[in-house]
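Input: structures, listed below.
Nothing in this text is a laboratory measurement; each read-out follows from the coordinates by a stated rule. Computed from a predicted structure; not experimentally measured. Cβ atoms are built from the backbone, for glycine too; each structure is taken alone.
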Structure I
Amino acid sequence: MKATPLTVASIVEAAADVADATGFDSVTLSAVARRLGVRSPSLYSHVKDRDALLEGVTVLALTELASRVSVAVAGRAERSALEALADAHRDYARESPGRWDALQRPVGEEAARSAGARDIVALTAAVLRGYPLPESEHVHAVRFIGSTINGYLRIERNGGFAHSRPSADVSWHRIIDALDAALRAWPAPPEGERP
């Protein structure tokens, strides 16, 4: 079997695979080199250091998640679009746990300015256009949605809902109902913050 040529993309993909298999914290240049069947020094001509490698995994995860969200929300509006957005995040967290963990860390400039990051923000803004809240409130609504989804997924992944009834799936749908209701009844901005 012919070895995959070493490129930044192939190295980052291998690092993401290591993250999914053994956890994001286990991603090291030596672990990626082993996965690729090469020696660690051969990676340094493509990737500066471990921080750059981790940032690359974050950029890859943002790109993959944005693609999933785009497909999920296409042609949907209001609660249906909100649910599709949330489900895309949840499915990604379940199917690619190491990649999802890459999204739960402070990101560097490369990830913050990546096309994937911009796409996720734009797709979330598109979902918000189905709700009666002014665009000046979108940043707050995006933070509200993101913190709710990510907080739930973190607790679910840590097994926090595994020992109680009803199932976590029932609560997930209730949380989406609550997010939908909150977005429909979003409070007006305080007097001093109005445009």
Structure II
Amino acid sequence: MSDTILVTGFGEFGVHKRNASWEAVKLLPDSIDGISIVKKEIPVVYNVVDSVVPALWKELKPLLVIHVGVSSYASKLTIEKCAYRTGYVKCDAQGNTHCSGQSKCSNEDCIYTAIDTEAICEHLNNTGNVKFCTSCNAGRYLCEYIYYMSLSIDKSKCLFVHVPPINEPYSTEQMAKALEDLIKCCVKCQYQELENVCSTL
């Protein structure tokens, strides 16, 4: 079993000169419950995602992958349930559109994470000060694109979380702590093979 968790945040784009996702991710500790946390900043660029994400999966063979992005529409930390293959027509941070508007890593129109997002969301809302919700619309931009790619590699080990902009309403420190709590919950629910652990957290 791998002893590594990969957590990614995105770099700057548009109005997000300090991307809340990377600002929160980089504050995570280097290990959680004895598991190494590898933190990577990913440029908001389609061809970088195409090359970097599969390489990280291959290199790290991670126990869990959590991608984090920012959404101006989010007021809570939003756990995305799924990602779609098509619809990627918006320009990336370099002004380029995706060559085909669709991911080529799978032929499935939509892939859902196998992680129990509702149980995790309920637990975190009952135990923490930062509020979570779930969503089935990750936005058809780089956030959803990177999620679809990772889900196509292993949907049992992958989540995507949208965070609000900094201080709207949460500080980077609050969001980092909430992400840490999310990681701990995912490890307990998915990878320690404890019977009915989610219902007893």
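As an exercise: P(r) over Cα pairs in 5 Å bins from 0, in percent, calculated from one structure in I, II, equals 1, 7, 14, 17, 16, 14, 11, 8, 6, 3, 1, 0, 0, 0. Which structure is it?
I
Kindly point out which one of I, II the value 22.1 was derived from, the read-out being mean count of other Cβ atoms within 10 Å over residues 51-58.
Checking each candidate, the match is I.
For structures I, II, which has the highest computed value of relative contact order in percent (Cα under 8 Å, 6 or more apart)?
Once relative contact order in percent (Cα under 8 Å, 6 or more apart) is worked out for each structure, II has the highest.
Using mean count of other Cβ atoms within 10 Å over residues 11-18, single out the structure from I, II with the greatest value.
Of structures I, II, the maximum of mean count of other Cβ atoms within 10 Å over residues 11-18 occurs in I.
For distance in nm of label points 7 Å out along Cα→Cβ at positions 43 and 179, the calculated result is 3.4, so let me know which of I, II that is.
Derived from I, not from the others.
If helix-only ellipticity at 222 nm (-39500 (n - 2.57) for each DSSP H run of 4 or more, over all residues; to 500) is calculated from each of I, II, which structure is the one that comes out at -21000?
Considering all the candidates, the number was obtained from I.
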